[in-house]
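Structures follow.
Please treat every number below as a calculation from the coordinates, not as lab data. As the structure is a prediction and not an experimental result, all values here were calculated from the model. Cβ atoms are built from the backbone, for glycine too; each structure is taken alone.
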Structure I
């Protein structure tokens, strides 16, 4: 519909970006590519917005609102194992979350909309964001501080994320809570060292840490309403010196995911009280540091209805899926959604013949979304922008 003319170039951009991935706040090459394309389209371009962020502004020939389309650009610290011809040339860095595809598709949408500027009522901002993976800071707050939502004022934002849980040709829309808050918790259990043969002469930090880990799960099952979603995962444990020495220090690090802001606000106190109480009962102490990260991502109800209709118009009636459940993954697009009405859509990217249960998932060293999804993503982005600008 809109994408076909630009699809070969979009694939070329994507493969180039994929082969040269850059970590958060190091997206210099990717940003330069984006600037070159946007300037070639005749757009007003701002560089170095919130780091390596780039913003392109398309002014239509008729006055109206301003809509923003956003893509992220950063990669992950992983060694790629996809085996594709355009695999990462940067050891230890990989586009394992699809941000290369997001950037390329948004460049395709900018190309299509630029050819339509004579019919556009209002303006379109193309936001290319760095550091989405840099939790708990993220890249969106820096762009917001640098005025990305102003001059002209952005009335609404749309974004999409490749999503291997859906087949290519499907785009999922969810109204309301869409993705989770993502917080970090750091704990240090302090005990008293002793010889492993005389545990009574020490206070075992490992035993205390083990009980803390188990006890923390009671917060989810007994202090959070069954009608709310929450996850508390301890991902790292570091402690001990030698097989026959009772250690005096164990460090724990974990993540907390919530959908309800009220539940998010309660978690620091619940975790601190539980961890310190259990450690003290075993003769130890526990230091707790809780760091709030990305807030919950809440999709605007009005934009959700508009986006679902845009999917049907651009991609066909069968393409639109209304998602029943949120996902407890996190997205710093949530910072934009706290400032303006916003909508994140999930773009199916698992090819025909591959089970969505078997397809490599996000942040997997074998993740490589189907390029067949690009036409659906570009058409959706263009149609949603047009529909919003034309809506009363």
Structure II
């Protein structure tokens, strides 16, 4: 089922098109002219818009141009009288998906709608896929702190130096790790991520180093660990401060000798990986509490990179808001919404203990619940 808007100044034509499309289980709205149609199109996300060419107030071509200027993602099918065929063809050149001549042929209408839907689905899937592939590939901000991190990455990424990334939860440590990998000479190799806090201590060694068949009750087959899977690439140890002391000792040996041994095995396996680690903990305090090995800390902390909290770089909020507005609206398949100046100031006035992760969630909520232009009132009500 698709959401379709029919824009035509002739009520009888609107009604007949509506009946045809509703019989095919589509959801249909009507507008009597281009002005009313534009208001609906900007407010509601339609899969397809059917528009007459000759209309009062705002004709079909002007209506199409305004839809394109507003980046409305709907497929537009123009409806033309016999004297408007050339105009309809011109509309297709300008961005309309198709045109249908009056009197409207039922089969022609349904075929055009079906094809437009299929094309729209393919375009949307492609955009989302590209978005997912490139996810984490951008570091947004012009603040001094972000400029410093970008400069460090440019210098450090091409080397084999180990990097320890510190910062609060949600501040973007994973993003820094991805940039280090993508700008390194290992970019063609895998980036393998391990969340040390999410894996039970009794399983972390098997996760990192793999295991041999029969080494423990559930080990029904031989399994490679993350070190082997990251061969030729980068191993990202996220929340490394939560790793067990036993696993820390084996990681230290792997870093020193570039060799690992699977759990339950005795064969040494050479590994060629670059290790990047991240933590939200103060590892020096963890060392004092004997929760973290000092020698491993010094092995990992060759190049320290600290990621500031969002509260420490509020000057980046306008850029971040615009970036998330565009990317989230793209994923949702809706026209990009805007923030009023007062809304931006309201976002800057807020405290962000959850950092970038919390900020993105709030922007998504504002897109779903707010109006076409998000106001300061929306920010206060929904954030």
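Side notes on the structure shown:
- Structure responsible for 15, with relative contact order in percent (Cα under 8 Å, 6 or more apart) calculated and labels I, II on offer: II
- Given 2.7 for distance in nm of label points 7 Å out along Cα→Cβ at positions 311 and 335, calculated: source structure among I, II: I
- Structures I, II were compared on Cα Rg over 2.2 N^0.38 Å, for residues 223-262 alone, and the highest value belongs to I.
- Structure responsible for 51, 19, 15, with semi-axes √(5λ) of the Cα gyration tensor in Å, for residues 31-206 alone calculated and labels I, II on offer: II
- Label whose coordinates, when P(r) over Cα pairs in 10 Å bins from 0, in percent is calculated, return 5, 22, 29, 22, 13, 7, 3, 1, 0 (choices I, II): I
- If helix-only ellipticity at 222 nm (-39500 (n - 2.57) for each DSSP H run of 4 or more, over all residues; to 500) is computed and equals -14500, the structure in I, II: II
- If distance in nm of label points 7 Å out along Cα→Cβ at positions 159 and 359 is computed and equals 2.0, the structure in I, II: I
- Among I, II, structure where mean count of other Cβ atoms within 10 Å over residues 23-30 as derived comes to 19.6: I
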